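Presented below are the structures under discussion, each in the form of structure tokens.
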Structure P
Amino acid sequence: MTKTHTVLGLESSCDDTAAAIVRHSGHGPEILSSVVWGQNELHADFGGVVPEIAARAHAERLDICVERALQEAGLELTDVDAIAVTSGPGLIGGVLSGVMCAKGLSVGSGKPLVGVNHLAGHALTPRMTDSVAFPYLMLLVSGGHCQFLAVLGHNQFKRLGGTIDDAPGEAFDKTAKLLGLGYPGGPLVEQEARNGDPARFNLPRPLLDRPGQDMSFSGLKSALRRACDLIVAEKSGITKQDRADLCASFQMAVADTLAEKTRRACHVFQEMTKAQSPVLTVAGGVAANTVIRERLQQVADEAGFAYLAPPLQFCTDNAAMIAWAGLEKLRDGGVDDLSLSARPRWPLDQTAAPMLGSGKKGAKA
């Protein structure tokens, strides 16, 4: 495909307001701009994302992010070929803010509207950053999601396993809150863990005694709380070293669990696809954790897979990945109209059984 496409992307599914412009020509993908406006300062006092606060911030910031993205790219809105937007899954207030903004831009400019699954944005990121060919194995590991995906095409995903309860990023955030570290928890837990003993506390590695690639992190979080409570009962508080050891033990338990489940997923993926040059890719905020990245690299080497972790700024939520996923959909003739709706739940693999339960609005993941 040699025709050039330029797409404006919008992302507002959680607590990052983002806009970006991505182009694809005969020379491959090019990220012309990427603006991300975080909300950490708005949620820090609460130890986690407050949906109502997040939605209000998105409504206030989306147009500013779009303007900045266009300025950085040196373009006008009339220069783009389409407007892509995260239309789910995510916090419904934030998703709705993005969808309504994109609809307004589409009507005002006459440009096509393209709704994008947020998870597809993560899953297709390696194609944007490194032009990875289909098929490949993706571990999507973030604050709200954790699953193994066989990425077979831009709209073909086969889920090989995932978490049956909490996502790792959520467990990191709750660990940080328990230990009084602040928000966001992942980087703070990793920083504390550098000075800790990962072998001091014998925390569980959930579901490793069962076959398959499914994961669970709720029990690990509870075990950490019990370990912390025992220290407090014994000492009437915890020392700085206790806290570092708790963080290191928790982080190692997550890394061990992800490593073993990834090893199994690599085997299943290879049996399914018979790929000549298999690739393991990773995305999501937890993919920024150094210890976890190193363990996944080791697993890939042992399994005979190439390993690819996109640059950190494209592992976490961003609009470039939404623009790229929209671009891939646009090249296949996929556009939406003004009936595009915001969806709090939207599993990529529509044929897989729900992992996190379901309700009137469908499966969560």
Structure Q
Amino acid sequence: MLQRFFILCSGADSELLETCSKGEQNKYAGIGATVFFTAVMAFIASSYALYTVFDAIYAALFFGAIWGLLIFNLDRFIVSTIKKRNSFKSELLQAAPRIILAIIIAIVISKPLEMKIFEKEINQVLLEQKNELTLANQEQLALQYSPKVDELNQTISVLKTEIRTKEGETNALYDTYISEAEGTAGTKLLGKGPVYEEKREKHDAALTELQNLKTSNAEKISAIELQIANLDREYAGVVKDSQPIIDGFDGLMARITALDELPWLPSFFIFLLFLAIETSPIIAKLLAPKGEYDIKLEESESILASWVAQKVTQRSLIASTDNDINQKIYEDLKGEAELYGYKKKKAEELLRLQADTFHDIQVKGLK
């Protein structure tokens, strides 16, 4: 039962193969098994690749099954259409397009399985790329907010500088009226005289202005700091909203790109493995000697070709003979006086009818 199934997979004529030896049947069963398991590998590889794209297991299995059947049909067609000839060069020339197709299929099959085999290494590469993207995203978004924050911080610095300048002026006035009271500066008269009172009033006025300035600038600084806090929260929100896009950076194309950054030698050997699996039925048919099945198949094809050629020749001969007979018949009829008279009579009748009809039409047109 299993052997029959694998023979069916090989694309061989099962009825013709039953007339061959057991060894010949086993050979084609082996070729069919290779075709079958190649399709199974294609199903697994495509299902995994589609799962990474759609993240839906049932859809991936469905389309993976379709892809596996497609590869199975292609491989079966490739193997079944290679005919054994007496010249290896002609067989190789016949198989060359099929080998190229097998290489393409091997690349398509091997790539998803490479991604599965090297999944941990690919995840590490993707993690590094995501971290780089996160930092780059934060820097790029910061460029939108940093100028505003810097401008607001500069305004705060200006306001604080105003307070420090006013404090310096007030402190200078304080030292002036104290020195006047002590007699160490100004009039150099000890005691609180009129000059002292004047300087004291200037200091008190400056102190009042300083207190008002501190209150006013403190309110302005608080409002600006609130703006800075709002900008920081807005920046953090934008970074948070964009982070899921970076976290989702693990699709099929991203994984293929990450796989290309890994050492090429392991991937190349996996590709060679699948190339060997995919081309093994073709190589087996090319290298195998001409067997009993091939001889019988060639014989049946030659019988069919001879029969078709014979039928075509017979039809051509019949047509040629029929043409010759018809030609002779018509040549003989040329000399028949009775037939000539009959044809002449009918022609005269036809001409009369045409003349009468033309006359009637012309008369109707004149009325």
Structure R
Amino acid sequence: MTNPNGHLVLAGLRKRFEGAARPALDGLDLDAEAGTILVLLGTSGAGKTTLLRIIAGLEEADAGRVLLGARVLSDPRVLVAPEKRGVGLVFQHLELWPHMTVAENIAFGLDGRPRGRAAREHPTVVALAGEVGVEGLLGRRPDTLSGGERQRVAIARTLAPAPAVILYDEPLANLDPERRTRLRSLIRTLCRERSTTLVYVTHDAEEAMELGDEVAVLHRGRIVDRGTPAELYRAPRSLAGARALGPITVLPGTVSGGAVDTALGRLEVVGDAPDGTAWALLRPEVVQAHGAGEAVVLEVRPRAGGWRFTARLAGHVLEGRTTAVLEPGQQVGLRARGPVPVVAPEASS
């Protein structure tokens, strides 16, 4: 059953650090429904970690409100201490206590902070250790564990006090791809089983699309796009949002009658778009090579199931996918498969 106290609302958050050229957060509004996974996606410096620290109470906003369920965690008159917020935080750089055993680390947030045998036999510790797969490591110290094992312990320790919301700050960035995949699956499973709200920060588009129920793109301290992973990938509403989810070719064009005229020809538009100038956004899998034409192939690289190529057409460099073998310098025709999203030119600023 979803915990109604897990609904997180952020309203008008502002934060500027001394000496900074622009705000880290610039009037940010965001909410995460109870029991869902919201992924915050953005480049370095977008404000992701600052936002998590404000939610957790480790940083104070200059303005705005943080609410969790019916509780105000911070506003101009209220500032709840981090340990009283009911919010858990898993860092990229793990903060396990080196002098404690695995069991004692997991038990750290429990009443009385049990140690020794009491920690190893505590029902919550035993249950969580089994869920995350470290039940055989309870007597070990953190420095004897692998990176993946330490991350599992950190997840269990965060879950132990049963927080309404858990914040993940790029927790898998230092792991190899196979371990990242396994732990993403574990994090998602634990969220579903416990109906816990997750806010997960990453700069990895693949991770965001695999993990999130919703993805919010953070750019220069503001949310510039939000939706399900499929919605954001297929129909982004901003250039920054499109670029956050992977490679994109931007072509200037003119929209009329539900299509956009570009250097690649007249292309059908995703959804409704007003007539006028626009940017057409083309994912690599949309751009295809066929026969001979005016585009000049610049580079070809192998990829699973075919080839990745770039080609120049009318002064624009496009990235595409093909199953045919192309050669640099070859002249080919290019076409777009399916409708393409468009955004207003001012969205690129």
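Please treat every number below as a calculation from the coordinates, not as lab data. Owing to the predicted nature of the structure, the values given are computational and were not obtained by experimental measurement. Cβ atoms are built from the backbone, for glycine too; each structure is taken alone.
Consider the structures P, Q, R: one of them gives 6.1 for distance in nm of label points 7 Å out along Cα→Cβ at positions 142 and 294 as calculated from the coordinates. Say which. Structure of origin is R.
Taking mean count of other Cβ atoms within 10 Å over residues 310-317 for each of P, Q, R, which is largest?
Values: P: 18.8; Q: 10.0; R: 15.4.
With respect to mean count of other Cβ atoms within 10 Å over residues 310-317, the highest-scoring structure among P, Q, R is P.
In this comparison of P, Q, R, the computed figure -0.58, -0.68, -1.12 for log10 I(q)/I(0) by the Debye sum over Cα atoms at q = 0.10, 0.11, 0.17 Å⁻¹, for residues 62-261 alone is attributed to P. Structures P, Q, R were shown, and log10 I(q)/I(0) by the Debye sum over Cα atoms at q = 0.10 Å⁻¹ at -0.72 was computed from R.
Please state which of the structures P, Q, R yields 3.5 when distance in nm of label points 7 Å out along Cα→Cβ at positions 46 and 230 is computed from it. This figure was derived from P.
Given a value of -32000 for helix-only ellipticity at 222 nm (-39500 (n - 2.57) for each DSSP H run of 4 or more, over all residues; to 500), calculated from one of P, Q, R, which structure does it belong to? The read-out comes from structure Q. When distance in nm of label points 7 Å out along Cα→Cβ at positions 38 and 174 is computed across structures P, Q, R, the figure 2.8 traces back to R.
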